[in-house]
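Each in C-alpha cells, the structures are laid out below.
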Structure I
Amino acid sequence: MKDRRRFIKNALGMATLASLGSTKSLLAQSPDKTNFKMLYAPHFGMFKNSAGDDLFDQLQFISEVGFRALEDNGMMARPVETQKKIGETMAKLGLKMGVFVIDGGDNWKVSLTTGKAEYLDNFLKTCRQAVEVAKRTNAKWMTVVPGFFERKLPIGIQTANVVDAYRRACDIFEKHGLVMVMEPLSDTPDLFLRNSDQSYMICKAVNSPSCKILFDMWHMQRNEGQLTKNMDLVWDEIGYFQIGDEPGRKEPTTGEINYKFLFKHIYEVSKAKNQEFILGMEHGNMFSGKDGEQKLIQAYVESDKF
C-alpha cells in the first residue's frame, strides 16, 4: 500500500510539471522568491537568459523571483492581441503594470515647446491611442517628454506651450483615471525638461491629477544631485520613480548612488503618506548571462534590506 501511494504521488508530481509547458524549466532556474518591500518593476529582456525570449515565460519568471510589477516602454508598438495577453497574464500573476511611453514616433523630436499645431495634434492623437493601450494592459501611468529646447523662443513661451499641451492631454486622461508622468532627462542638454523643480512648476501650472513627475534617479543624479532633498521638495507631484546607478546606468550597488538609503527613504515617506509607488528598473544589466541576472536580483535583495 505504501508503495502504491508513493507511486501515485510521484505520478501526480510528474503530471503537474508536464502541465506547466514551456515555463516548467523556469522553476529550476529561479532563485528563492523574495518578499520585496516595494514594487520594483523589471522590463522585458532583463531576464531573457533565465526565462527565454518568450514574453510570457519572462512574466512567469519575474513573478516567481518575487517582483510584483513590470514596465514596458515599447508597449504602444506591440500588436493589440499581445497587449491584451500581457494584461491578462499579469492580472493572473498579480503583477502591476508600470509605465509605457506615449510615443507618436521619434518622441524627443516632437517638440511641444514650439507650439506648432502639427506637433500638438500628433501628441493628442497619440494620447487617445494610449488610453486604449492602458485599458488592454491594466496600466495607469504613461511617460511623456516635451521634446527639444526651442532656441528661437523665450523660455517662458516654451513653458506656456508645454503647459497648454499637457492641460489638453489631461482632458483626455482624467476621465479614465490615467496619469501621464513627465520625465526630465539627462541624455542631451538640448532637451527642454531637465530638472525636478522645472517639472514641479509645470505640474502646478497644469493643475491636474493626471499630470505628475517621473523622478528617474539616474537622470536626476546626473542633472542635479541631492536626490533626497530634491525629491522631497517635489514629492507631492511625483507619480513614479525609476532606477539606474551612475556611472553606467546599471543595477543598484554597481555605481555611486546609495540605493539602499534612497529605497528606505521612499518607503518610509510613502508609508507615512499612505502612498504606493512603482519603481521602474530602467537600466541595463552590469553582468551578462544567467549569472549576471542572478547578480542583478541579488543586488535588489541587498538594497531592499532596510
Structure II
Amino acid sequence: MEWLNYHHLRYFWTVAKEGSLARAAEKLHVSQPSISEQIRELEAALGEKLFRREGRNNKLTHAGHVVFGYAEEIFALGRELMNDVKQRPGARTLRLYVGVVDSFPKLVTNEILKPVFLMPQTVHVICREGKMEDLLAQLAAHRLDIVLADEPASSSTNFKTYNHSLGESGTTFCAEKKLAAKLKRNFPQSLHDAPALLPTENTSLRRTLETWFREQKIQPRIVAEFEDLALMKVMAAEGRGFIALPSVAVNDAVGHYGFQTIGRTEKCRVQFHAITAERRIAHPAVALITSQARVMMRD
C-alpha cells in the first residue's frame, strides 16, 4: 500500500497558499531548495506535475488544483480534530460542501443556506462556485455534498446524479432609482430599446428572458452581459441599465443595492434545483436546506 507523505503535502500546500517559494520558506522557516525538493518528491509519488512556471511565478497545474483542494480539506480536518479534542470533546463539527453554479443567484443561495446556521449542531459550510460540469465532477468524486443550479443536471452526464426541485420564481425587473422611475411607465413595453444588463447567453435565466422578450415583442438595448451576476448588480446600481432578478431575491437586492422595482411577471419563470449523488438525501444539512427551500419558494 502506498502512503501519502503529509510533510511533503504541507510544503506543497503552503507554497500554493502563499503564492511563492520565498514566502512559503519564510513562513515554514526552511530554505527554498528544501521546499523544492519536498515538492519534487511529492510529484514523483503522485506521478503528476503540480506547478508550472509562468514567468517568475509558479502556477498550479490541473493536477495541482485537485491536490490543493484535497490538502485544504485534510488540514482543515486536522485543525478541527485538535480543536474538538482540546476544547469540545464529543461535539464534532458537521461539514457541508456546497457547489454553486456561477449563474445561480447569490442572494437566493444565501436564503437557501440560512437554515443550516440555525441547526443545533455546529456546521462548517464550504462553498465552491464554478461551471455546472466542473461541480458535477466534484459531486461524483464525493468532494461536494450538493450542487445548487438554475437547471437540472443533464441525463447525458457520465455519472449518476439526482435532481431535487426546490421550486421556481417569477421575474422582477429592477434599476437604479431614476432609471426605474422612467421605465415604470408603460411596463413592459418601456423595456424596448432600454439599456439592459443581462446574464450571458449560456445561462438558464438569459434563455428564459429571451423567450419572454420575444413574446412581448421587446428588444432591449444590451449594454453588457455577465457571468458574474454580483458584478451585474454593482453596475446596475450605478444606473447603467436595468436588470432581471428572480422575484424571491428582490427584497434583499433592494436592501443591498438600493434598486427600485420597474415591474414583474409570473410568465418568465426561474427554476432552482439541488443536485446530489444520491437519491435519498442522508446528509442532515442537505435534507434541511432542500425542505426549507421548497417552503421559501412557496412563500
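Work out mean count of other Cβ atoms within 10 Å over residues 68-75 for each of structures I, II, then name the structure with the largest result.
Going through I, II one by one, mean count of other Cβ atoms within 10 Å over residues 68-75 peaks for structure I.
Taking relative contact order in percent (Cα under 8 Å, 6 or more apart) as the quantity of interest, name the structure among I, II where it is greatest.
II
Figure out for me which of the structures I, II the number -0.69, -0.94 belongs to, where log10 I(q)/I(0) by the Debye sum over Cα atoms at q = 0.11, 0.13 Å⁻¹ was derived from the coordinates.
I
A value of 2, 10, 18, 22, 18, 11, 8, 6, 4, 1, 0 was derived for P(r) over Cα pairs in 5 Å bins from 0, in percent, for residues 140-259 alone; which structure in I, II was it taken from?
Attributed to the structure labelled II.
Bear in mind these aren't lab numbers, they're just calculated from the coordinates by the rules spelled out. Source: prediction; values computed, not measured. Cβ atoms are built from the backbone, for glycine too; each structure is taken alone.
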